[in-house]
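The data blocks that follow each hold one structure.
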Structure 1
Amino acid sequence: MPNRTLNPVSGPLPILAAAILWGTTGTASSLAPAGAPPAAIGAAGLVLGGLLLFLSTRTARSLPRVCTRRERWLLALGAVAVAGYPVTFYPAVSRTGVAVSTVIALGSAPVFTGLLAWLTRQARPTARWVVATTTAVLGCTILVLGPELTGGTTPVDVLGVLLAALAGLSYAAYSLVGGKLIAHGHPSGGVMGAMFGGAALLVLPVLLLSDGHWLLTLRGAAVALHLAVITTFLAYRLFGQGLRHTTAQTATTLTLAEPAVAALLGVAVLAEHLPAASWFGLAVLATGLAFLAFG
């Protein structure tokens, strides 16, 4: 069974590296051709990246055969959860905005992970995790909602909020499933490849039924390849590696670094302005993550 001792090099650092790559998603998506459906952009990244993870990993193709019946059910559940994230998150964004959806989805994921792990008797939340997660979620909320807190307004749609929460639940579920299968001794690459390969097939109809003309442009193809290779294939390789030495509860908290990276890229690449409240939130978030990873 993999060692779950919290070693910053083998555990948190690959998770944080994955979060940095995920943080490029918003900037990359904003460069897609005008009129490209947000759900189709997310589906394209998952379909291409998921199939790449599956086809490039020999153990992913053989994993269902060596799993027990219960583990095969877990793999199926993980694939459904992976597919559920873009299906719920992107509609949430269209209904209630990027900021609110991001805070609810990413902020609720560590809470859902801790509760599910406790309910399934995988692990009980530690005091250190509770303090770090509370601090990080607070910092994430202030960071992302900073513009709204300083005078902007974002309409809150009840269905949008529920969809964003379901996205957080989906993220928590596949993180726990992946962590459990890896803890059973299965290779992390095989677990991620099998789950994401299955998810790619599940969301393929979303891509096929949407207007795909944007994919035929140079810019559209570049965005899709970035999402597939960088934010799916490479990022989830790192995420799976980190799960070998990090619990799912800790991993989902550490990935709150994603909105921080996205905010900094917005400033550096898209010339966006961050108010003082957001910079304060960034500092609070960084404190929580540092305490969890290196405290």
Structure 2
Amino acid sequence: MRYEEPVFRPPSEARSLIIQTTIGCSWNKCTFCGMYKMKKFRVREIDEIKEDFRIAKDFYGNCERIFLADGNALTMETDLLLEIANYANSLFRLERISCYANPMDILEKSKNELIEIRKSGIKLLYVGIESGDDEILNSIRKGASSEEIYNACQKAHECGFDLSVTVLTGIGGRERMKENAVNTARLLNRIQPKYTGVLTYIPVPNTPLYFKIKRGEFDLPNAIENLLELRMLVENLEARTIFRCNHASNYLPIGGNLPDDKLKILKTIDYALKNPRILKPEWLRGL
């Protein structure tokens, strides 16, 4: 298989076969993200993609899960995406196929297209929500409002997809900690995603938001402030979701099933606030 580095995947796809169907990100304008800044977006040739599948088949035998990289593979033409999924299904006994999905790409596809994509075995979409606060979404150039994000996720649900969404603490700076927590919880309560992952914003060198921090135009919350923001988020969450805050970027690895484990999670956060020595040191955090 041929990879154009760097290659990114969600933590839950660690044991999946990763096939690059696109290179880079079709949006690639978010001010906090440096994942694909070194790549020019393009869709790979279908013959190359199929050849990678055949190489994987020869090397691994069967694969149960496939993740279609790079960023928002759902942006591909539907016919091409269906051809890729159907070819993968002809080679492997698959449990599921998954990919990143930009909210606007979901909205741009018709319901009939999305239903066909879901029937092809692409069952799980990873959607970067980042925040439920429109001022923050605008400032980080997410390219979608909170209402557009909700409409996209609702449309995906109606077409049968499971959703794994990610949000960021600290992305609104000290100035909008409360707004980020409360409005993000409100959006998650409306979406009701199957999985919710909370990451902690870490400045990425040579990104627009990184330079804002360097110029003193963005005040980055410290570890305790991030924990307080996380607490506000959890406190306001009413969604039924599998909740994870155990990414390498997080100061405090926690998780559970909401709403059942909400009180336990809040107690864990409160303990950490009183005993900050248990928090992950900066040198251990990463992306």
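Computed from the coordinates by the stated procedures, all read-outs in this text should not be read as laboratory data. If you're wondering where the values come from, they're calculated on a predicted model, not measured in any experiment. Cβ atoms are built from the backbone, for glycine too; each structure is taken alone.
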One of 1, 2 was used to calculate relative contact order in percent (Cα under 8 Å, 6 or more apart), yielding 14; that structure is 2
Comparing 1, 2 on distance in nm of label points 7 Å out along Cα→Cβ at positions 23 and 39, the highest sits with 1
Note: helix-only ellipticity at 222 nm (-39500 (n - 2.57) for each DSSP H run of 4 or more, over all residues; to 500) at -25000, derived from one of structures 1, 2, originates from structure 1
Output -0.91, -0.94, -0.98, -1.21 (log10 I(q)/I(0) by the Debye sum over Cα atoms at q = 0.21, 0.22, 0.23, 0.30 Å⁻¹, for residues 47-110 alone, calculated) maps, among 1, 2, to structure 1
Output 64 (percent of Cα pairs over 18 Å apart, for residues 183-278 alone, calculated) maps, among 1, 2, to structure 1
